[in-house]
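Alright, structures below, take your time with them.
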Structure 1
Amino acid sequence: MKPSEKRILEVKKLTMDFGGLRAINSLDLDICDKEIAALIGPNGAGKTTFFNCITGIYKPTSGDVIIHKNGNTERINGVKPNLITKKGFARTFQNIRLFGNMTVLENVMIGRHCRSKSSVAGAIFRHKSNRQEEKDIVNFSYDILKKIGLEASVNELANNLPYGDQRRLEIARALATEPFLLLLDEPAAGMNPNETASLTDLIIRIRDEEGISILLIEHDMKLVMKLSERIFVVDYGKKIAQGTPEEIKSNPNVIKAYLGEETNA
């Protein structure tokens with residue numbers, strides 16, 4: 001990290017044990033404001049476990065997960081996932097988790113729920129303020145779909161979307177939470193080359209137009225090298241390298257652990 005750059009996420013010596021298995025081993029990582037970074041490594045290296053630790057799904061065995069926002073610093077270890085979402089983290093999952101029998105718009109509206117002010121009573125009795133908030137949520141969600149390029153499918157059931165559009169809808173739902181950090185877990189998995197190229201452009205636009213920092217897990221090395229300003233490499237839960245794409249491509253430890261013969265392709 002350059003001294004002039006502002007950190008928004010700082011992870012120090014993060015460790016996660018499952019019984020006798022150490023899935024994450026004293027891992028350090030930081031993300032800067034409006035940065036696109038990648039976390040790569042072989043299958044089973046601990047990448048998704050890392051995401052689960054910093055988003056509250058798992059409570060780390062030890063270490064610190066610290067966010068820096070609006071001049072404040074806060075340690076979020078053990079905070080519940082819904083509260084971490086409110087604090088400004090949003091994520092997608094390796095396996096698509098849409099509500100398939102709900103419309104595209106309704107899926108995004110669900111993502112907006114964490115910013116809703118409605119009480120249970122207000123929702124039941126349909127107070128004027130609740131009706132206005134519902135309209136605002138619809139409009140906000142539709143605006144996101146326009147930015148993502150899915151406005152034409154607004155009333156389509158999520159299950160009926162092409163695979164690439166389902167991936168984009170997951171990102172739209174995450175954006176509805178108004179995050180300052182977007183975590184993408186293998187967003188290009190299963191995509192054809194055209195869909196991957198479109199996704200690449202979308203991720204860059206999200207960073208540039210929305211000012212959101214992005215950390216992605218991805219096996220598509222062409223996408224990683226094209227998008228990332230910094231890359232973190234893990235193997236057996238331990239960070240073995242970090243640096244720019246050029247530095248990572250030439251790092252012998254990375255070549256041995258992950259890239260292998262692909263570097264000669």
Structure 2
Amino acid sequence: MQINVGYELTYECPQPTPMILALSVHYSRASDIVKPDHLTIQPSVPIEAYRDSFGNWCSRLVAPAGLVRLRGDGIVNDTGLPDETAPHAMQRSVQSLPGDTLQFLLGSRYCETDLLSETAWKLFEGTPPGWPRVQGICDFVHDHIRFSYDHARATKTAHEVWRERVGVCRDYAHLAITFCRCLNIPARYCTGYLGDIGMPPPYAPMDFAGWFEAFLDDRWYTFDARNNTPRIGRVLIARGRDAADVAISTTFGPNTMQTFQVWTNVLAEANG
């Protein structure tokens with residue numbers, strides 16, 4: 001199937017404002033792209049693209065003073081299959097892990113492994129290592145947190161989520177990532193598009209989604225503590241240690257977001 005993904009964001013900038021944006025479909029989906037989701041800005045200004053240290057496609061620009069509109073709209077081929085599951089995938093010993101996974105064992109801005117290590121071992125030491133342990137973490141986090149946009153804040157960390165027991169998808173991911181790392185399972189944060197494909201109504205307003213990947217056997221697997229069920233049509237934008245590495249926009253000056261719209265729509269298949 002084909003999925004139309006895109007966004008439109010408008011900012012009010014009182015002065016010219018440098019921005020870094022992570023809004024492009026991830027390079028790992030390059031062969032699936034039917035229509036590229038090129039970033040456009042109104043008023044038009046030069047845009048410079050680059051890869052960050054995690055391989056994500058980023059854009060940098062200087063937004064002019066006044067109202068600025070950012071827009072991207074693309075089409076992506078998708079298998080239409082739910083997230084892969086591998087119940088027998090095993091946890092690797094730390095000494096046998098590939099070198100490029102080791103940074104995802106460490107604490108980071110939103111994932112305080114030092115504050116939650118003792119808690120993680122008390123909660124999950126008795127679970128079978130590997131896939132069952134990561135799934136057990138997802139089950140616990142899914143039940144521990146109440147979803148609420150009213151309690152979202154950009155500074156909330158995994159330890160705060162643990163104590164407050166309320167948050168949004170990024171908070172579910174941060175807490176699950178932290179528990180995984182405390183138990184020596186590499187885990188990394190993901191952001192992207194996740195619509196309601198295959199799900200019954202009512203549907204919530206679209207937003208960018210946060211989930212995570214855990215390294216088991218010899219590869220990364222997708223886990224989603226917020227939804228806690230395999231989903232269809234997940235389209236990755238960026239990966240990093242936590243949400244600090246994959247912010248959709250980082251601005252260097254005062255600004256106000258005026259509008260925020262995200263879409264993920266299945267396109268009707270053309271008749272033979």
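Observations
- Looking at relative contact order in percent (Cα under 8 Å, 6 or more apart) over structures 1, 2, structure 2 comes out largest.
- Answer label among 1, 2 for the case where Rg/Rh (Cα atoms, Kirkwood Rh), for residues 19-146 alone, calculated from the coordinates, equals 1.03: 1
- Comparison of 1, 2 - label where distance in nm of label points 7 Å out along Cα→Cβ at positions 107 and 203 is highest: 2
- Parent structure of the calculated result 4, 9, 9, 11, 15, 15, 11, 9, 8, 5, 3, given that P(r) over Cα pairs in 5 Å bins from 0, in percent, for residues 51-98 alone is the read-out and 1, 2 the choices: 2
- Identity of the structure behind -5500 (criterion: helix-only ellipticity at 222 nm (-39500 (n - 2.57) for each DSSP H run of 4 or more, over all residues; to 500), calculated), options 1, 2: 2
- Origin of the value 57, 52, 39, where Cα extents along the principal axes in Å was derived from one of 1, 2: 2
Read-outs: derived from the displayed coordinates by stated rules, not from any lab. Here the structure is a predicted model, which is why all the values come from computation and not from measurement. Cβ atoms are built from the backbone, for glycine too; each structure is taken alone.
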